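Chemist: Presented below are the structures under discussion, each in the form of structure tokens.
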Structure I
Amino acid sequence: MSEISPGAEPGPDGFLRCPWSLGSPEYLGYHDEEWGRPVRDDTGMFERLSLEAFQSGLSWLTILRKREGFRAAFSGFEPETVARYGPEDVARLLADPGIVRNRAKIEAVIGNARAALALPGGLAALVWTFADEQERAPVTLADVPSSTPGSKALSKALRSHGFSFTGPVTAYATLQACGVIDDHLESCFRRGAYRS
């Protein structure tokens, strides 16, 4: 018998939420206050894309718990500043216990900052052009895909502009995190909260 995927479940205050948010206080705060809220500025979009790249192969909780360390280490994810990082910065970042110390991911973020600055309309504008129209709200976690045609197209576009560590799954997670796609479950109290 297959396990049934959960729908929204009550949180500590009784409000129905996406069940992944109930595993820790960090997840709860992220779900309630940020995940799915539209991000339209380049710095915010660059931070989310970078953190999603660092998360690849790891728990998102690890990234959330190190988020302030990432912000401090990467100059608040200001693309103009990160794009100027050189070998000394890479060495500094590899020695920083406040972040995930993975050379390939660190170098990807620096390269992605340079690529972001070269985008004619900016990173946020590019990402928002790849919004998929949802046919219906997801009812259970099983209804939430790991990638979509839109995220595959976004990944391809980012790579064509010189980005790395931005595969279709990372691209889709960015679309979700930045509110381009609303993947809060149908009965989650946050579903549609940021739509006008």
Structure II
Amino acid sequence: MEITNPNFYVISGGPGSGKTTLLAELSKLGFSHAPEVARKIIQEQVQTGGLALPWADREAYTRLMLQRSIDSYFQYTSTREPMFADRGLPDTLGYARLIGLTNESLLQAIHAACMQYRYASPVFLAPPWKEIYKTDDERKQDFEEAERTFDQIVDVYQSCGYSPALLPKLSPPDRAQFILQRVHASVIR
């Protein structure tokens, strides 16, 4: 059974493309957001000495991302006002494809979850932006990998039936206004 929340919008894209800064800007304007699951998993695994990490046990990391993404979806899906997810379930599928995951049952479970737990459309995708790209303790990818990740994310959201809206490379306040104009337009349709 498909579950859709028409007020729960995804902001996604490759690493280091300004998503977190944009979500902070939307927060200043009074909009809530669900935090990024993948980064939280990495922080927890590093703190506890776990191996479910993108540079250790990628399959365990992917399983954890799937479960936590579903949990996050349910935690925030009852929203009546527009709110945003820092990445969505299809990002897990994009990651699995990016790393060449071969576990068919896990891939099928991820795809089924993507089709069952639906976000509002459009999804907002932040393209790679070299001028603001930085690595940190959880983000170890180089810029070329960020570009490949973005391409995979665009493909996976489209294959899951979403209409992506590419975020322009603007200041955080201007990006926030870009999103809010489109959210408002989708609400009044």
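Chemist: Out of I, II, which structure matches 31 when relative contact order in percent (Cα under 8 Å, 6 or more apart) is calculated?
Modeler: Structure I accounts for this read-out.
Chemist: Identify the structure, out of I, II, from whose coordinates log10 I(q)/I(0) by the Debye sum over Cα atoms at q = 0.10, 0.11 Å⁻¹ was calculated to give -0.37, -0.45.
Modeler: Computed on structure II.
Chemist: Comparing mean count of other Cβ atoms within 10 Å over residues 34-41 across structures I, II, which is largest?
Modeler: II
Chemist: Computing helix-only ellipticity at 222 nm (-39500 (n - 2.57) for each DSSP H run of 4 or more, over all residues; to 500) gives -16500 for which of I, II?
Modeler: Answer by label: II.
Read-outs throughout are calculated quantities, based only on the coordinates presented, and are distinct from any laboratory measurement. All figures in this text were calculated on a predicted structure; none of them were measured in a lab. Cβ atoms are built from the backbone, for glycine too; each structure is taken alone.
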